[in-house]
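Some structures to go through are shown next.
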Structure P
Amino acid sequence: MDLLSANDRAGEYPASYYAATASPMEPFPATTGAIDCDVCVVGGGYSGLSAALHLRQAGYDVVLLDAQRVGFGASGRNGGQVGTGQRIGQDTLEGIVGHDQAHSLWDLSLESVALVRDLIAKNRIDCGWHDGIIEAEHRAKTVVEAHEYADKLQSEYDYDLIRSVNKDEMRSLVGTRAYYGGTLDMGGGHLHPLRYALGLARACHDAGVQIFEQSKVTKVTNDAKVTTQDADISAKYVILGCNGYLGALNDHVAKRVMPINNFIAATEPLDDPRSLIRDNHAVADSKFVINYFRLSDDNRMLFGGGESYGYTFPRDVAATVRKPMLEIFPQLKDARIDYAWGGTLGITMNRMPHFARMSDQVLSISGYSGHGVAMATLAGKLAADAVAGQAEKFDIFNSVSIHRFPGGPRLRTPLLILAMLWYSMRDRF
């Protein structure tokens, strides 16, 4: 299934709250003919835009290709949460890669958030940054573990921006009885994801990156030759930043990065939004089928959640999201939903991002597993650094083993359904 067209119209941003409150650039042309460049970047999301911008600033002649519009995919549709750490906790990560490399990966996560802040400031991107992410525990029995983890980050990682939150404070911070405590991380934050992506695209354009839209790549060779429907691009290097929309473009990556869908709804503007999230932090809970939510700058609840089996979006996305939203906030039962949309992201088996060298001339960065706003931005910079011969940080990620998903393309959908059913049942107990 071609996820570039399965749920969306060609050349159009989805009818999301983000698209309704952003200012898209005029469409860029599609590729035609023969094109030569130093680096061809495939994918116009955070990964590709960051890579293209950093390469151009380093003096490279850069072509960026997107099959739809820049910021069209997960980069323009996500929950807008900009978190520290990796998608998995440091305890788990230490068990996978060892203590020293886990510390390096933690430091890189802090670098990723700092990079987002820096790019917003330097390029004057109006994307509504707000500090703070609450991790909310939906089971009383896991609160102690969450508090111990905050203590670990403070004592072993010298990270003093996170603290424990008990049940009473959690219910003061978040207007629901669904949570029993958790943590508050003031090192992270939240933003308008499409505005951020478009701000990066404008910075790329202003720096001299050649951007082409509606230019679906059909083939990439290991010697950096790229083919679209109407063009042939000859480059010295290629960076693949396709994430959940890779399709069959590269078999090695496709076996390790699985596309899944997620959904968000935006309510009408609310009269008393701070009764829901007192201090305007973003919130993500401890469920495997995660609920994540925040307030918009015009006082809407932006709620992400819901289960979907298969790769096509449900017919009624609003109803899909309303169910978990009302489980957390029953007081929103009469709130109108003005926007509801879906998007496709890429996950890996161990939820760590997938950095890989396809050849000496082709790099791939993807698989951010729902933790991609900051990490994808950093991935693009690290890929650009690797092209420039500074690959130390790229190789820290590249050395993390990412196993294949079992079953291959034919069994992937039924296995995904079984896994989602299992974890959704586990979340209820």
Structure Q
Amino acid sequence: MMTQASDLTVLKLNQSVKRTLQSAFPEPVWIRGIVTGLRRVSGRGHTYFQLADISEPGEQSPAVADCALFAGDRSRIAIEAGRQAKLFELENDVEVRILVSVSFWDRSGRFQLIMKGFDADFAGDSSAVLLQRLIQQLEKEGVLRENGTFPFPEVPLNIGLVTSRGSAAEKDFVKTLDESGYPFRVYAAWATMQGSETSDSVCGAFNRLMVNVGGSKLDAVVLTRGGGSATDLAWFNNETIARTIAQLPWPVISAIGHEIDTTLPDHAAHTRAKTPTHAASILVDTVARFDDKVSILNRSLVSSVSPRIQMENLKIGNLAGNLTLYLASLPKRKSEVLHKLASKLNMSVMAELHRQDSLISEAEKQVEIRDPKKMLKLGWAVVRNTDGFPLRTISAINEGQTIKISMDKGWLAAVVKEKVND
């Protein structure tokens, strides 16, 4: 076990590392890589950035190092480039060859490359170039045009959202929709938006929207994440994501990074937005235009229909006046008509009563003629069975049957000995 006397402080360890690096790299060395995360400190004029190794589109850079270009060195390098009739300018996503001294700040333990020179004649094969090659390939195949063929909905209120759960991009996007006051409905499918799982995760989120929500229910889908370095955003420069977007049944809005950032989905999507907030604004503005169109049509309809309504109201007023006059004269004219009708009705009723009286008299005569008692006095007889039911035909009587025979002033019982059919 080491003794306390041999223990190193953090500063001494850092100083030892610094001496080792200075010994290994006593002179500046030339190094090549992709500029990313470029930023300037306005107060002192220094420039800070990262230098990353080249990677294939959609893959993370194998290594990244922090770099600094101090204001004095920047002025000198710019003057040297000017003498060669060259323009010195650092840009993100551009591959450069620069002269650097290896630095290690022992107070913070920070490793950094200090830029001392710039190869103005160097033309590297940067990730931007590789991305451009991929764009050209997919453009030639028609992949990047597929999603753009969809007509953008006039009222896109049902929106699919592919982003990271709880991210600033999600919050900015949803907040902008909510503040619009329009009834947007957001169907979120969460995805990993950085790292080697980005492509599979984003494509999986698109598929979940298709299965869980249904293709016909969505009006548009937004793919978004906030800003980041070129290395962070390079994960979206993946051929699989572009081909998946081309196969989707809805227009896609790509909003990845900030305004200056461009990734492959920006080319494959229907519409490119600068930021998550801008993506939401595109949707809000589209609905607002439709709302304005409806309002204009409503005003136009009112202005065109109002004169017609006024004219019809005038006609109705005239008709109402005529109807009032007609109703006022109606009792006198109708009284005369009713008197004539009453006379005709009275005559018709009297004639009908006379006819009915004649019919009743005739019916009474027929009833009187057919009175059974009168028939019996004339010598007729009525034959019944023992139950009193009339026996009208010979077939209704059997030999040996007891029958009752009603005659004038009485009846008698008899037993049938013989029956003869005519």
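Read the figures in this text as sums done on the coordinates, not as results from a lab. Predicted model only: the values in this text are computed from it and were never measured. Cβ atoms are built from the backbone, for glycine too; each structure is taken alone.
Looking at structures P, Q, which one was mean count of other Cβ atoms within 10 Å over residues 86-93 calculated from, given that it came out as 14.4?
Values: P: 18.6; Q: 14.4.
Of the structures listed, the value fits Q.
Computing relative contact order in percent (Cα under 8 Å, 6 or more apart) gives 11 for which of P, Q?
Q
Quick check for you: by FRET efficiency 1/(1 + (r/R0)^6) of positions 46 and 350 (r between Cβ atoms, R0 = 30 Å, to 0.05), which of P, Q is greatest?
If we compare FRET efficiency 1/(1 + (r/R0)^6) of positions 46 and 350 (r between Cβ atoms, R0 = 30 Å, to 0.05) over P, Q, the biggest value is for P.
Once distance in nm of label points 7 Å out along Cα→Cβ at positions 262 and 302 is calculated for all of P, Q, which comes out largest? If you can, show how the numbers build up before the last one.
Working: P: 1.2; Q: 4.7.
Greatest value across P, Q: structure Q.
Quick check: 1.34 is what I get for Cα Rg over 2.2 N^0.38 Å, for residues 182-309 alone, calculated from one of P, Q. Which structure matches?
Checking each candidate, the match is Q.
Given a value of 165, 77, 53 for Cα extents along the principal axes in Å, point me to the structure among P, Q it was derived from.
Details: P: 62, 47, 46; Q: 165, 77, 53.
Source structure for this number: Q.
Quick one: helix-only ellipticity at 222 nm (-39500 (n - 2.57) for each DSSP H run of 4 or more, over all residues; to 500) came out at -15000 when computed from one of P, Q, so which one is it?
Label of the originating structure: Q.
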